[in-house]
1. Rank structures I, II by relative contact order in percent (Cα under 8 Å, 6 or more apart) and report only the one at the top, that is, the highest.
2. Which structure, out of I, II, was distance in nm of label points 7 Å out along Cα→Cβ at positions 345 and 361 derived from, given a value of 1.5?
3. Assuming 4, 18, 28, 28, 17, 5, 0, 0 is P(r) over Cα pairs in 10 Å bins from 0, in percent as calculated from a single structure, say which of I, II it is.
4. Please compute mean count of other Cβ atoms within 10 Å over residues 249-256 for structures I, II and give me the label with the greatest value.
5. To test your reading of the models, identify which of I, II gives -12000 for helix-only ellipticity at 222 nm (-39500 (n - 2.57) for each DSSP H run of 4 or more, over all residues; to 500) when calculated.
Structure I
């Protein structure tokens with residue numbers, strides 16, 4: 001997809017469309033178990049019980065086989081305890097992890113990009129065992145009753161657990177997950193009245209939360225110091241009614257002349273649902289100075305910045321300073337294809353987590369009623385314009401008129417797609433770059449400035465009200 005004479009190599013689009021052996025069977029087993037969760041795992045009816053036993057059959061011949069078979073049998077008989085439900089969650093995660101690995105191998109083959117051989121240390125000491133046990137008990141209750149059995153009394157059981165976890169920094173990851181999950185369930189109560197159940201999503205949230213209650217799962221990851229130059233590629237902004245997260249994808253060039261690496265820097269913050277538009281950027285800026293550098297098109301020089309084996313920078317402003325101008329498209333054309341991709345942490349191995357930075361050029365755009373499609377070397381690649389943030393100037397129209405794109409290669413609903421982070425397009429006979437995260441550090445753009453002023457008013461009101469509550 002990228003001419004070789006530009007330094008980007010050539011991406012084999014045909015590899016992304018080839019069938020992968022065993023993938024459909026693994027996903028069918030996961031789907032069967034997920035349907036069983038809809039009506040609950042306490043004596044599931046025969047048609048749903050087949051989904052539980054099918055999960056065990058899919059793990060046959062693996063180290064988990066004996067434990068999963070026992071857990072499935074106990075569940076079908078209505079005698080499953082928390083340990084059995086945890087085993088089923090682990091089995092489901094293992095199957096989706098195998099799907100993740102097969103898909104990322106396919107992506108690596110298509111791109112021709114090297115993959116790092118990172119290793120991950122064993123889990124550390126458990127944190128707040130009583131709170132983790134309480135969370136696991138609540139999650140087990142949900143699974144036994146199923147999504148159609150939820151009511152406000154059951155869902156409200158998460159509130160005291162979340163309140164107790166939030167003051168503990170190392171537990172906030174799980175607390176945020178439980179809080180958002182409970183909020184979605186509460187908005188859908190009673191379960192008996194649900195017309196449509198988000199089967200895969202709620203099963204994903206449930207199983208991930210269960211696994212995070214395991215002793216040591218929330219232990220902060222080991223890090224090594226990273227010194228060198230950080231070259232941003234773009235920002236993926238993710239919003240929920242109660243939280244917002246900005247993930248900066250970048251290439252890191254070590255000062256010791258080691259090979260360049262793909263890395264991420266992430267900032268997240270709680271978000272009231274009244275903060276919309278450009279408002280989330282105002283919540284995130286104090287947490288990540290890198291956002292300003294992305295808006296200004298600059299590199300950053302890092303000094304012993306902690307980085308995990310999975311390629312995540314543990315950001316500290318005191319260990320970073322603004323560097324020279326660095327255009328993302330120049331970075332993508334010169335070094336992106338040679339940057340090694342870090343291995344994925346065990347609990348993050350899920351198809352929905354695949355987000356591989358790529359540079360696409362030489363494509364044609366086909367417009368339809370839903371979203372544009374890139375055609376490269378005769379192969380179509382869906383464009384996930386629904387992932388474009390409203391807090392930025394990158395629009396579906398700009399994507400449709402583009403000639404080059406920096407994006408994240410993703411996989412969903414059985415097919416690969418690309419989420420644009422930035423595009424090059426022609427405006428008044430000049431090539432200009434339009435970035436999804438252009439407003440991250442503030443902007444003088446007219447549309448961005450209007451959105452910024454509106455967001456400032458909303459955030460100021462919320463901060464004033466919060467101050468009054470703290471003073472009373």
Structure II
């Protein structure tokens with residue numbers, strides 16, 4: 001990178017210069033809490049203790065920080081631009097959006113907010129809400145586009161307390177379905193597909209969302225179900241057929257031309273259609289899933305060693321590796337962990353709450369997890385108080401499991417194989433009932449894994465009775 005400054009410690013690139021102007025703390029040289037842009041023997045220090053490397057004081061508010069424009073700090077610039085974007089037409093910020101302005105201005109890195117405001121759709125969306133063109137409700141937001149920009153704005157409004165919390169996966173599915181049915185589905189196919197989405201797919205999602213937060217992959221699964229069902233109904237029309245005239249021979253012909261992963265959504269749709277009297281009772285042969293080949297215990301130990309010792313890995317990746325390979329946790333469950341799930345008992349031992357009782361975190365992974373929580377967990381700029389163990393980039397939400405999966409695959413690890421191997425190993429070390437309770441698995445899952453691994457714990461109850 002090209003150096004943008006020459007400081008006592010040497011040339012400084014643009015990235016390091018920006019980071020230096022956003023680092024705050026207590027200066028080890030003078031004991032003052034202020035901006036720490038300089039370095040002194042590897043310690044971050046204030047500009048005075050660093051030898052006077054520059055003036056970072058805002059000419060307007062008097063606070064030290066990242067000067068964005070003419071000695072004006074980024075926080076003041078962000079305040080000005082948000083005030084203009086949230087103008088309700090009277091020259092002032094719309095009262096209902098005042099909490100959003102205060103929330104964004106308080107972000108640790110105002111530069112992030114300034115960059116967000118430069119996005120092509122941001123000011124248009126904010127203006128529509130501020131001037132009352134669109135109701136400041138979840139349903140009102142659902143009328144806006146583009147989808148991703150609106151989804152991000154929704155999470156910011158929730159984080160600021162402007163809108164109530166909703167299940168993000170359920171809302172995302174509902175909004176995507178509306179756009180998909182209107183824009184990409186043949187009008188002749190739309191009525192039955194809309195009925196299926198509303199009274200089958202969405203109904204189940206709403207029921208599950210009433211009990212607990214939906215798994216992020218439910219969004220993806222619903223999209224696949226609607227897309228494949230739409231493709232099947234379109235194919236059916238191309239054969240000059242309708243659902244009520246569909247025969248088993250026609251269905252077998254369609255099955256022969258499509259892959260296994262495409263068949264399951266159509267099979268579920270046809271079962272629903274048969275129950276509603278829309279189609280005859282036909283059958284698609286269930287897909288045969290290829291068994292996962294777990295990697296070896298030696299591989300598992302090598303990856304755990306990397307998680308514990310390899311400082312070249314991102315700290316978050318090391319924690320994810322440790323939790324997966326110690327406790328056989330799926331990525332979806334890891335993404336839903338909160339900081340409160342990591343505790344210390346009366347002996348200061350670190351515990352993680354995955355089931356009952358909480359599981360102990362052995363050394364050196366207890367220190368790895370503690371270091372991550374104290375110095376390496378980076379919440380989003382717009383949600384600095386995030387309670388998720390792995391904060392996502394979108395407002396109040398945790399990281400998406402796909403993000404974790406792709407990062408692990410980039411390192412060369414197959415998460416499904418790693419988790420399967422770990423669970424099998426754990427069922428060899430303890431009774432399946434104890435493993436299921438402590439790690440949050442269903443007893444049937446751990447018993448099946450124990451049998452596949454050749455565990456002798458299946459005889460555990462009878463052994464205890466005979467020894468008693």
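1. I
2. Details: I: 3.5; II: 1.5.
Comparing all candidates, it corresponds to II.
3. I
4. With respect to mean count of other Cβ atoms within 10 Å over residues 249-256, the highest-scoring structure among I, II is I.
5. Numbers: I: -12000; II: -15000.
Attributed to the structure labelled I.
Every number in this text was worked out from the coordinates using simple rules, so none of it is lab data. No experiment lies behind these values; they were computed from the predicted model shown. Cβ atoms are built from the backbone, for glycine too; each structure is taken alone.
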